[in-house]
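Asks: Structures follow.
Every read-out reported here was derived from the displayed coordinates using simple, explicitly stated rules and does not represent laboratory data. Bear in mind that the values here come from a model prediction, so they are computed numbers and not experimental data. Cβ atoms are built from the backbone, for glycine too; each structure is taken alone.
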Structure I
Amino acid sequence: MASLDIYDLNVYSVPEGKNTVEEMAALAKRFGYAGIAITNPHDSCKPEKASVSKGLEILSGVELRVDNASRLHGLVGKYRSMVDIIVVRGGSENINRAAVENPNVDILTSFGSTKDSGFNHVLARSANENDVSISFDLAEFIGQRGGRRVRALSNFRKDLELVRKYDVPFILTANARCLYDMRAPRELIALAGLFGMNREEALSGICTNPQRIISKNRHSSKYVFDGVEILDPSMDVVLDEGDGQ
């Protein structure tokens, strides 16, 4: 597994989380990740700029939290050229649908409720057609006990059936808010197995699909060539470490 480029695309730092970007990045590097995306909510702070810290790639991201579909589409348009990863926090039917129908959204997370997963065949088809990944947020059952954990696992099993049937892209994440929430890749794979995800699928969720999302967005107007990326309108250029610059 050490030779794979593994990513967690939904990580929080202060002020949303309890630890700094540097602290989260240091632990992620120790766990064997190639990179993480800092996806603090849009209304809590400005997105982090993409960078490299001690060999670990830190992707810029944002998590959009709104209750109006029109507002969501406006924010997606605003942030698309500003960040690498756009995550939408769902939960209501209209936001879930708006997210998977917008090809500029990368990931839909927290789309369920206390009663059901919130995911269905209509959303699955749209997610497939628009290349929007759903998130298996393992934090939804890691910290739960008893009936709540059973319900979370049951919802994940149902979601996985739809993912398989409609070939929906997805990611796995620990959705870490602090150092103690972060999980090593092997732990994520083992946890995903609890609701029936096999090893190959789990690797897609932490390796293949995240890499594809990153690559897709890098080949936007921000992308210059491998190792060089325009991070903001002022045309500042960042070179990857190891380029000898």
Structure II
Amino acid sequence: MKQIPNIITLLNLFFGCLAVVFALQTESVIIYLNEDYNSSFNIPEKLTWAAICIGIAAVVDFLDGFVARWLHASSEMGKQLDSLSDVVSFGVAPSVILYQLLRFSFAREENGLETSFTWLLPAFLLGCAAAYRLAKFNIDKSQQYNFKGVPTPAIGLLVASFPLILHYNASFFGIGNLFINKWFLYALILLLSWLMLSDIPIMGLKFSNYTLKDNFPKLVLAAIAIVAAIFLHWLAVPVIFISYILISLFNKKSIA
């Protein structure tokens, strides 16, 4: 029975590995017309499958902790295994998605296919930041109900939403152009990495009690999530992420 949570944790790792495989099996669509350069672009379906695998990994990541508490089977081994799995699912896999989005961004430019791959390497800063953040989390005993810095799964889910937004919501106010703009992606990589490594007090989503006063910020976030999901579909993910950060900052005195 004690190994059941660890087996579930390994499923998190399994889906993270699948996400990496799907993300690597993509090709951009480039069209040249006459002497003028022109391009068309579609997010390959396999990149959206990578995003879905990260989403499944997040569900499994929640379940392993729930099952461990239910079975009273929490252990130091499980904690370390969880972090190692999270590095892949919410660090490495999202980095590969960002790598591909950067590649698509350059490929849409004239002579973009000749761009050195070193311009794509900043994508992996996110994975490095995720690994550092998780190591820091493991040795900090004060982050039981709240966090210092944005949790790695939240960052991973945000990045995972980008291919889905591009595939299903790209025309919404032209938002799709942002996610295949190299300068936006570079800035986002730096911002997300900093958010993970910072000591900003961030609200945890576990319930330490069931009083309305203590859980009101979580209920507000849940309400925003429901409304955003209904009206914005996959664009709801960035909206929920930004709301999560803002609500945490607004309530930082009670979190810290």
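Asks: A value of -10500 was computed for helix-only ellipticity at 222 nm (-39500 (n - 2.57) for each DSSP H run of 4 or more, over all residues; to 500); which of I, II is the source structure? Walk me through the numbers on the way to the answer.
Replies: Details: I: -10500; II: -21000.
Derived from I, not from the others.
Asks: Next question. For log10 I(q)/I(0) by the Debye sum over Cα atoms at q = 0.14 Å⁻¹, the calculated result is -0.89, so let me know which of I, II that is.
Replies: I
Asks: If you don't mind, another one. Matching task: 24.5 is the computed value of mean count of other Cβ atoms within 10 Å over residues 104-111. Pick the structure from I, II.
Replies: Clearly, the read-out refers to I.
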